Structures are given as C-alpha cells and as structure tokens.
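Asker: Structures are listed in the sections that come next.
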Structure I
C-alpha cells in the first residue's frame, strides 16, 4: 500500500485543524506554513475535503477552514477516502470486483484480507487520537514491533 502525498498532506491539514484549540477558522496559508505543505496544492486538497463534508470554509478576513464535525468522529480513513478514493485497490479496481483463475485464485482473499486490516487500522484511528498522541493499543502494539521499523 502506498500513501500518496495528497493523502499525507490532507491528514496533516486535518490534524492541524483538529489541534486548533479555539473555534476560529484557520487560513489555508497558516495550515500550509505550519505543516510545510505547498499552499496551492493544499487549496485543492481543502476544496476536496470541503466537498467531501470533512471541513467547512468561510470567506473573508475572519474566514478560513475548520473541521465540519468533532475530531473524535473523523477517522484517518475518512480523510484518505475523500482525497484519494478507496483505501485499497488493485490496478484501480476494488478487490471484490476482481476475478482470478488458476494458481492466482488465492490472490483475491489476500487482497480482501489486506483491505480488512488497512480498514481496521485507518478507520480505528481518529484525528483526535492523533492530535492527542493517543493511538489505540492495537496500533501502538504494531508500531512497537522492531520489525515494523525495518525495510526488508
């Protein structure tokens, strides 16, 4: 699985909004500066997030962006799906829509299992979890494995 720059930037922008302590909207420039995200690229991401119902925007001098719902109810998967589409696809096709034959038949349950685990992790971590550095125990256990940090 590959996380695109667009998805990484979207999650980081959403986290910046989640960490905003006051109820004032954040300007795209402030988010871009805080997270080191190219401003023009971020504008497109924020527009996708607005259309996807994850953020609201307000124009004007006091305008900017804010999360459309509490950070506790927005998962990392929600953000990625809005900007990149399905979490797991094979050649752009969702695993249940694939068919294989012969010795490749066992690939389908493998892709389904992969999708299930990706969903379990990304749907199970909210923006609030990340913003408060409180990852769920199952995610922490996976990240604590020494093998997780090594590239084979």
Structure II
C-alpha cells in the first residue's frame, strides 16, 4: 500500500516565486469526496492522473496515483462533482526538500498553500521563510473541501 505523509502550510508572501524550478498549471476535480475516500482527477499542462486517497490519520493517509491519457483526464473533469480547482503550482527546492506551492485562481483567488511530502513521521525539516501557519490535517483547507467552495 502506498502511503502519503504530507505537511501543509499557508504561504505568507511571494518570496518563493524566484526560487521555483518549475511552474505547472493544474486543474483538478473530484469524482468522490466520501469521508473515507476521495477520487481525484488532475490535468496538468501535458499529463493527467487519477488519484485515490483514503481517510487521513494525522498527516498520513493511503494514496494511489495513476497516470492516464490526458484526453481521458479532460473527459473525466467534466464528470466531476461541484467546482473544478484551478491553480498554478511552483516547485521550490529548499534544503533538499521539494515544496509544492499552489497559487489558487478563480473563486479561490488569494489562497496560497505549500505542501511537503515527507518520508516518515520522524522526519524533520527547516521551514522556508515564505511559510505561514501550519494547516496540516485541517479538513476545511483540503483540496476536496476547497472544491465545494
């Protein structure tokens, strides 16, 4: 079983922008937002993925992600519940850690978050200067919840 251990923060300023090694446009929606599982469809500039995530236990949860043809991803987005999330992801490497900083667009304009997947729960890491409040495990700020806004 694949396990994701992710820490998530609000971002307090845009000092991460010049540090970004890549920028990716993402649209994502949810085929299921059940409390025990979510099924997400994500379409990027040149790829698409289906991701199944189980319920969270703190910062940990089961995750299975599969690349699919981009055209299939586009068709699946049409089938998704409620709103499609539109965001731009900046990949920032800080002290060897890969931060994914998301700038949300449309109805979520103004929200900027940063996520770091860590290898185990004991892993420690320095916090980049652009980070604000730790929102790990905050259900109302999960992407599944944000797709309801």
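The numbers here are math on the coordinates, done by the rules we state, and not lab data. Predicted model only: the values in this text are computed from it and were never measured.
Asker: Where does the value -0.59, -1.03, -1.06, -1.08 come from, among I, II, when log10 I(q)/I(0) by the Debye sum over Cα atoms at q = 0.14, 0.22, 0.26, 0.32 Å⁻¹, for residues 2-41 alone is the thing being computed?
Answerer: Numbers: I: -0.29, -0.67, -0.87, -1.16; II: -0.59, -1.03, -1.06, -1.08.
Matching structure: II.
Asker: I have 22 for percent of Cα pairs over 26 Å apart, calculated from one of the structures I, II. Which structure is it?
Answerer: II
Asker: Match the computed value 32 of relative contact order in percent (Cα under 8 Å, 6 or more apart) to one of the structures I, II, and report its label.
Answerer: II
Asker: If semi-axes √(5λ) of the Cα gyration tensor in Å, for residues 34-105 alone computes to 21, 19, 12, which of I, II did it come from?
Answerer: Details: I: 35, 14, 10; II: 21, 19, 12.
It must be structure II, since only it matches.
Asker: Here helix-only ellipticity at 222 nm (-39500 (n - 2.57) for each DSSP H run of 4 or more, over all residues; to 500) was calculated and came to -2500; which of the structures I, II was it taken from?
Answerer: II
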